[in-house]
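Presented below are the structures under discussion, each in the form of structure tokens.
Values in this text are rule-based calculations from the coordinates and carry no lab data. Keep in mind that what you see is a predicted model, and the values were worked out from it rather than measured. Cβ atoms are built from the backbone, for glycine too; each structure is taken alone.
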Structure 1
Amino acid sequence: MARLRVHALTITLDGFGTGVGQRLDAPFGDGVEGLHDWMMPSFRGEGTGVDDAAFRAGDENIGATIMGRNMFGPVRGEWPDESWRGWWGEDPPYHHDVFVLTHHARPSLPMDGGTTFHFLEATPTEVLDRATEAAGGKDVRLGGGVATVRAFLAEGLVDELNLVVAPILAGAGERLFDGLHDLPAGYRVDGLTPGESGAVHARVVRR
């Protein structure tokens, strides 16, 4: 059965997944410099050990991806046009259907390499049903942003949450676990593993 998995979602020690003032030249906002340092060697093809294994695990047996509007790009509100095509260039790294949750739908966007972005105004359950069908028996990966992951956690839809806790403090921004008072009833911490970078990898699973 297809599972919904989160991988490489990185938060600060005080729980923030983004800082303040997200924009084109600061996709994760201000005050979170170094948040993703743990994965930079893997981006360069030089990763090793625990950090690299966590980076690569998110591509294993994935047939579709779900993300929020903020992860797709910095445009807010109504789309002024359809010129923004994502952060990743004309050949995004997904190579399958990607479902973007948004309050402002737009036509599907086919890209090179087999990626097609679908823009849906839907509930988490509805978009998960669409993604599960598109995944063809493989798992579905849930990307960011923070609010999107929190919405799926609130409904108990996430099967596996692989977090990375970076050794920095932000003080402000968007916290992953805000408002999730019932989280302990539905989820448990399955393991904590230190990485080579100083970040800690946490695996949280549904009870």
Structure 2
Amino acid sequence: MSEATHDNKKALRNELRQRLRRIGEDELAERSHAAAQRLFDEPVFDRARVVMIFLSMPNEIDTRPIALRCWQRQKTVTAPLVHFEQRHMIPVVIRSLNDPMDTDERGLSNPVEGGPMPIEDIDLLIVPGLGFDPQGHRIGRGAGFYDRFLSQPGFRATTFGLSFDEQVVDTVPTQAHDVPLDGLITDRRTLRFSAIHKGS
């Protein structure tokens, strides 16, 4: 990564964190439900049998409404088990919001129980991020877990980012290894990127 790209990403992450901190607790809950409803309206959600969500960190859009709807529809829900030392994550099955979780000092929750799910079986992946742009690119927190996950052989799921609308920016600085998403859902709009990436 060039020094300019690194500096641009650092500045953008700082700005996006500030935007998230300005969203109050009640507003966060209301707008998370609005974004979840937009996802429920997507045909890909209806078709999906295995949905992988992220476990929301403080100030992050809440994925719990998505998990609850999935279980109501008899869908399997998986969440990432993050291994920081090995710098990778694996999807594991969660069956309840009351499943034991190990939460670290950053606020990242990891499932304590649950069997692994083959990535080939995931139909829909809900991807977190600090920011997204209208071309399907995202900026995460800098660890690269999702780019590595999306690049694995056998991965076939449809990928949708999930965020508040304030997290959409004009352009996200990108690198060659960054993997674009198929779509983005916010509390105010739904964007689809597949046609852009296919060059149509």
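Out of 1, 2, which structure matches 3.2 when distance in nm of label points 7 Å out along Cα→Cβ at positions 27 and 99 is calculated?
2
Computing Kirkwood radius over Cα pairs in Å, for residues 107-186 alone for each of 1, 2, which one ends up highest?
1
If relative contact order in percent (Cα under 8 Å, 6 or more apart) is calculated from each of 1, 2, which structure is the one that comes out at 32?
1
Please state which of the structures 1, 2 yields -8500 when helix-only ellipticity at 222 nm (-39500 (n - 2.57) for each DSSP H run of 4 or more, over all residues; to 500) is computed from it.
Structure 2 accounts for this read-out.
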